[in-house]
Structure I
Amino acid sequence: MTAPRVRFTDERLANGLRLIVAEDHLAPVVAVNVWYGVGSKHEVEGKTGFAHLFEHVMFQGSGHVGKAEHMALVQAAGGTLNGTTWLDRTNFFETMPSHQLELALWLEADRMATLLDALNQENLDNQREVVKNEKRSSYDNRPYGQAFNKLQALLFPPDHPYHHPTIGSMEDLDAASLEDVSAFFRTYYAPDNAVLAIAGDADAAQARAWVEHYFLKIPAHGHIPQLGDLTLPLTLGGEKREIVEDRVPLPRHYIGFRAPSFGDPRLDAMDVASQILAGGKGSRLYRRLVRDERIAQDVGFFALGFISGSSIAAGQVTVRPGVDTDLVERVFEEELDRLTREPVTEDELARARALIETYELEALQRVEERAERLAMYATLLDDPEMINRQLSRYLSVTAAQIQAVAADVLRPDNRAVVTYLPATGDVASDTDEETAA
């Protein structure tokens, strides 16, 4: 199947805002996605969690929009919206009936320009508590909730900005003053640090006119701080381990590796390798650990692309009740090692390509995904045209490239392992519940 080509315009406005518009009149729906070049890696010691805090604050009103009114207006117009924060970026997005595009653009422009007009101590305290509750429910009090944060901390040194999690720390959130968070916003949430992508049933000329009307009045920051050289060796330099005893139903291993950066063709090969290792019930890890030897409840493996220093390739395996935890880790790692020693088969490669092609083509059918990817590639790689090349890059990955990147990445001296064990006294009841399920 031939991938549809996404046609788009790409320009920078006078105040530095990058505008990308991809027309598609198949359905009367339009997606708006604003990516800011700020994430948790831009935070400094003692002031972590600010990027994620603003994901919440951005919905609390701006100069001409009341508290929570942004969400109410979008939903009343028949649209959906959300925001996300990650290490390298923050984004906010709406999917609207196409005749409501102007509303979405006005709302995004108003909070970019005047968010601080509505930010007060009450709003800050409110959203600080919301974030702290999210941290408790999603990380601190959830089984295995801190696993990825712990793995991330092992793979990146303390002085690297990927070392700390996006959610930040309770202490830093408590200590954050109104001036602290206002200064963070003034520094990074500016048109010359943003990409605005519009995809779907929109006339490009009309969309551009609205963007100029609402966004051009917002001044450029002019001096967005640039991070220094964050290059890291691809190899960790030795194995790192942490054992966590916690209220978890079953033992579970999280095994991670440093991997090539986002945009590197070797990360494409690692993505394809992840499908061969753990892409469904026909994958190597599932067949051996879950289906054949029946020593694991579940398995997974994936790659996460970052742009500063290195990315992460990681997997997890949940130990079946009564099975030795060391045995499960050993078998899991044997399958990773086999990938480094022998080429994958043509059948495996064809299956992985088919899975990836299906996922990519389905994703590109959705206007919100097109807006997301255009903004992502522009923000992270300065290359929105990658939206039309990424699938062919995946499909051109060879068995030799997979073996080569596996040999470089999936090595004992590049491995971090976080092992969760049920805390004493929690094993029987929790394991019985898991087994019954």
Structure II
Amino acid sequence: MISTVLAFIFTLALLVVVHEYGHYRVAVACGVKVLRFSVGFGRVIWRRQATPDSTEFVLCALPLGGYVRMLDEREANVSAAEKHLAFNTKPLWQRAAVVAAGPAANFLLAVVLYAAAHWVGTDEPKAALSVPSAGSIAERAGVRSGDVVRAVSRDGAEWRDVKSFIDLGGEVNRAVLNGERLSLRLAAGDGAAERNVVLALDTLEARDADAGLMRKVGMGAPFSEAVLGEVKTAGAGARAGLRAGDRVLAVDGVAISDAARLRELIRSNPSKLTEWTVSRAGQVLDVAVTPASVSEGSAKVGRIEALVGQPPKMVNVQYGLIDGMSKAVTRTWDMSALTLSMFGKMLIGEASLKNLSGPLTIADYAGQSARLGLAYYLGFLAIVSVSLGVLNLLPLPVLDGGHLMYYLFEAATGHPVSDAWIARLQRGGVAIMMMMTSLAIYNDVARLLGLH
């Protein structure tokens, strides 16, 4: 619990400081007088100001954000001697640069964090593939259970090594975003010669590049052997006599190549008696299993209340100085596109609003990643930093993206948005942000209570 709280506090502090420092640094570079740099809101618990005319740095009691207050004629009277230091008197491009610098700092931080994680190294699932789902792009290409992806190519000539399943996911994501096909060089699990297959990813649209992309392509999870883990007492599996460690060989005479195929058969047979052939302690047994029927949305799916599949094989992935930085830039771009796509899908109803997370979920993930190790925590920080950067660029009046929209209007028309319209838009933006925050906190609580 303490580690979770500490990890969450450090996460918030780092992201807020970096975001606001982006605004502060560019404002100073543009000759704007910065009155206050605040981390948090509410009562001031620490302050420092070198001279009466310098920036006041403060730490406040509620650390859920921060702000940079600049000299501005719209907020207070400005003396004639300091008018040239006011934000509102600066050229349009400088005002836009100051506003954009916050999100830009978040993206830059993400690159640094991803690079550091790559240099430290992480254990990631091996790029071994489960049986592709029926009718999927992967199945039509000829992918088979147990295939290991060695390299990928977009033109069939220049090949890039694939280090892990996560690395493969990034390559698939970029190919979909670019509307390209992707060639895979596969090594079969049975030791057969390497072969090449081509995924027709150009048949997908850029909006398909979301968190469920690999499942859409037919490669939803890395290869896992069809061995049962924990079997819950009183569940359908336990009632049938299944035990942890059972290796499933066949279901209704259909050979089981991996855990993905087994999970598919379980889900597709709710309340139906199925005959399983399992290997247990050197013996081959026949077991009658009736998966329980549970509701999943409007559909009924089968469950046996057991952990299906062994953990996938892991490989240590570590990059050198240049490769680690290059991968970090690419990964930041991919995550930005994925985050923006998810926001767009939630807006038009193609993705559930349950995907919106708040501080409780962030705190939970912060603690989990910190316990896994430095590289995982760095990767988590990078993801949150990208999300913060994308969120702040959304065209909502209270966010940086909203202010950039004001400046776009000013550039197009030659005059700024009127104060009256800004006041109306700000009120609307506050209302939208309050609704988003309330929904995010509701989702957090629902997850904790097991309702999502």
Using FRET efficiency 1/(1 + (r/R0)^6) of positions 50 and 242 (r between Cβ atoms, R0 = 41 Å, to 0.05) for the comparison, can you identify which of I, II gives the largest number? I
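For distance in nm of label points 7 Å out along Cα→Cβ at positions 122 and 362, find whichever of I, II sits highest and give me its label.
Numbers: I: 4.6; II: 1.9.
When distance in nm of label points 7 Å out along Cα→Cβ at positions 122 and 362 is calculated for I, II, structure I comes out on top.
Given 5.8 as the derived value for distance in nm of label points 7 Å out along Cα→Cβ at positions 34 and 322, which of the supplied structures I, II does it correspond to?
Details: I: 5.8; II: 3.5.
Going through each structure in turn, the value belongs to I.
If mean count of other Cβ atoms within 10 Å over residues 42-49 is computed to be 17.9, which of I, II is the source?
On the way: I: 17.9; II: 11.2.
Computed on structure I.
Identify the structure, out of I, II, from whose coordinates distance in nm of label points 7 Å out along Cα→Cβ at positions 26 and 354 was calculated to give 2.3. Don't jump to the answer; show the numbers that get you there.
Values: I: 2.3; II: 3.8.
Value 2.3 for distance in nm of label points 7 Å out along Cα→Cβ at positions 26 and 354 corresponds to I out of I, II.
For structures I, II, which has the highest computed value of relative contact order in percent (Cα under 8 Å, 6 or more apart)? Before the final figure, lay out the partial values.
Values: I: 22; II: 17.
When relative contact order in percent (Cα under 8 Å, 6 or more apart) is calculated for I, II, structure I comes out on top.
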FRET efficiency 1/(1 + (r/R0)^6) of positions 82 and 306 (r between Cβ atoms, R0 = 41 Å, to 0.05) - structure with the largest value, from I, II: I
To which of I, II does the computed value 91, 53, 39 (Cα extents along the principal axes in Å) belong? II
Assuming 3.5 is distance in nm of label points 7 Å out along Cα→Cβ at positions 234 and 258 as calculated from a single structure, say which of I, II it is. II
Suppose you compute helix-only ellipticity at 222 nm (-39500 (n - 2.57) for each DSSP H run of 4 or more, over all residues; to 500) for every structure in I, II: which one lands on -12500? I
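Where a number appears in this text, it was derived from the coordinates with a stated rule and is not lab data. None of the values given here were measured: they were computed from a predicted structure. Cβ atoms are built from the backbone, for glycine too; each structure is taken alone.
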